[in-house]
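Enquirer: Listed after this line are the structures, all set down as structure tokens.
Taken together, the values in this text are just the output of simple stated rules run on the coordinates, not laboratory data. As the structure is a prediction and not an experimental result, all values here were calculated from the model. Cβ atoms are built from the backbone, for glycine too; each structure is taken alone.
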Structure P
Amino acid sequence: MTGDLARDTTVTADPSTPGRWRLTLPDHWDYLMPSGGVVMTAALRAAEAAIADPLLRLASTTATFCTPIHATKLVADVELLRRGGATAQVRVGISHASPIEHGEGDMDNRGVLVTATFVRDRKGPDVIAHAFPDDVRSIDDALPTDDTLASNPHTRFRFYQQVETRIASGDRFWADDCVAGPARYARWMRYRVPQRDAAGRFDRLAIPPLVDTMPTALHRAIGPGTYRFYAPSLDLTTYVVDDTDREWLLVDVRLRRARGGWAVADADVWDDTGKLVAYGAQAMYVQSITGDVPVIDASRRDG
């Protein structure tokens with residue numbers, strides 16, 4: 001089923017509890033469980049509704065993932081930390097409306113803690129400090145991801161049924177003929193249902209789910225073989241630095257280090273005119289599934 005991120009993360013105020021918002025998150029956005037970036041978007045919807053000022057717009061946000069969130073009824077409790085003339089800062093705790101059991105008898109409802117800063121535009125310097133990468137494929141030349149291989153995450157996971165993707169740097173890391181490369185992976189992405197704010201711009205609250213796609217760089221660095229892993233988020237940060245009215249965004253991910261069962265990566269997010277729209281960073285818990293744990297130095301590979 002095609003999901004609409006704006007619709008699927010819509011929140012409703014709870015009249016019985018000040019600062020509390022409710023929603024029902026469907027399973028359209030699942031990997032094994034709902035995308036952490038989508039959970040962040042739901043929390044930010046509650047923050048935005050609580051601030052209730054369209055001129056205050058998302059600038060930065062960080063989520064700490066304490067316990068997994070399921071596709072079910074959720075509550076978002078918003079605390080206003082600071083509100084000034086140009087900035088509002090909030091904290092949102094998002095959790096299950098009813099506790100979920102994790103393991104034998106472990107009823108846990110801590111959920112996800114999201115902090116966010118919303119700002120209004122002010123007079124200040126306008127500096128472009130980072131150039132669009134010149135070594136990525138254009139949208140037209142990028143590799144499609146719609147093959148029928150059973151190992152293809154783009155066909156296995158519901159999340160990718162909502163987002164069209166094309167590979168801008170790297171190859172099909174799930175295919176047998178792939179080769180190990182640098183610890184970098186870039187994809188063009190666009191929502192199948194366009195995400196727009198009231199002014200017709202790309203919705204800033206729709207950026208975290210695209211940023212929350214960083215394990216691909218680790219896949220490319222490891223390359224083919226029997227080793228398999230999954231990498232849920234420990235935390236995720238997104239900075240929104242500009243607006244765009246385009247649909248396609250390039251998410252250019254670089255893994256910085258993986259060791260000891262966790263990894264860190266970051267991502268630049270560009271539109272197809274070469275404008276830097278956002279930047280993100282992520283810490284991941286790397287859970288080995290099968291195969292021998294690899295020891296790799298990809299630091300001098302091209303790309």
Structure Q
Amino acid sequence: MARKIIIDTDPGQDDAVAILLALASPEELEVLGITAVAGNVPLALTSKNARIVCELAGNIDVPVFAGCEAPLRRRLVTAEHVHGKTGLDGVALPDPAMKLQPAHAVDFLIDALRAAPEGEITLCPLGPLTNIATAFTRAPDIVGRVREIVLMGGAYFEVGNITPAAEFNIYVDPEAAEIVFKSGVPLTVMPLDVTHKALVTKPRVEAFAALGTRVGEVVASWTRFFERFDLEKYGSEGAPLHDPTVIAWLLRPELFSGRHINVEIETASELTRGMTVADWWGVTDRAPNATFMGDIDAEAFFALLTQRLARL
């Protein structure tokens with residue numbers, strides 16, 4: 001029986017690839033809905049991009065909801081410098097015919113969790129945690145109903161990618177991240193420590209293009225676009241493909257390794273705002289609250305991704 005998931009996202013090319021991977025895996029994953037949040041680009045674009053991706057996948061039945069347009073207490077910081085002005089810069093794609101659902105994403109999250117049996121729904125945040133934290137704050141009764149949260153965010157050994165200390169998703173809304181990390185829901189975290197080992201090298205991009213499909217062409221275009229920034233920044237052989245690691249873990253958890261540790265979110269210091277203070281070495285007496293991944297089998301990850309994208 002397929003695991004029921006809700007994808008909370010701010011597409012972003014890598015978010016888009018994650019959505020495609022989930023929609024290409026219906027035997028294992030049932031996507032109940034996609035909730036958009038402001039992050040990589042403003043909400044009007046993230047909610048539009050989520051629908052573009054659904055249409056690209058040939059799946060117009062997944063409901064898409066627009067959520068929070070700003071962090072809980074902060075001014076929105078976006079990442080057009082990475083993803084382009086649309087968030088999905090690369091090959092040109094048509095505007096979606098799909099309509100947004102009339103309900104707010106937070107209301108959908110609350111209603112879906114209340115309606116489902118306890119422990120049935122997994123939340124998969126790929127961007128700032130504003131929607132999830134708002135739902136938890138507004139409806140505390142749903143917190144215990146979540147099966148698990150599998151998220152992309154944070155860093156430890158790889159430190160930060162938006163500041164010297166912080167990863168982008170957590171930096172944008174650290175107060176929301178603090179709420180989620182202190183919620184008591186089982187957390188599995190894909191930090192930069194993992195995603196920086198999942199590099200879109202030239203042969204991997206060429207494998208997407210070689211699928212000979214519209215999806216393969218578009219994914220190759222997306223990855224070529226955003227790698228231009230990361231290649232210059234990191235000097236590595238390819239750009240990290242962050243968000244699809246969340247979906248890959250649901251499909252093939254054996255590809256990853258990590259530790260169940262304590263992770264705290266820095267909210268007070270402007271110097272280290274959004275830092276995920278991960279007690280990797282167990283030097284405090286703080287109780288573990290997250291399974292923090294540290295490594296990935298990158299070859300198997302990209303093989304899985306390419307094989308699944310070929311279905312679309």
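Enquirer: Where does the value 1.00 come from, among P, Q, when FRET efficiency 1/(1 + (r/R0)^6) of positions 16 and 224 (r between Cβ atoms, R0 = 41 Å, to 0.05) is the thing being computed?
Expert: The correct label is Q.
Enquirer: Match the computed value 22.5 of mean count of other Cβ atoms within 10 Å over residues 32-39 to one of the structures P, Q, and report its label.
Expert: Derived from P, not from the others.
Enquirer: Where is FRET efficiency 1/(1 + (r/R0)^6) of positions 144 and 264 (r between Cβ atoms, R0 = 25 Å, to 0.05) largest, in which of P, Q?
Expert: Q
Enquirer: Kindly point out which one of P, Q the value -3000 was derived from, the read-out being helix-only ellipticity at 222 nm (-39500 (n - 2.57) for each DSSP H run of 4 or more, over all residues; to 500).
Expert: P
Enquirer: Can you tell which of P, Q yields -0.26, -0.44, -0.67 when log10 I(q)/I(0) by the Debye sum over Cα atoms at q = 0.07, 0.09, 0.11 Å⁻¹ is derived from it?
Expert: Label of the source structure: P.
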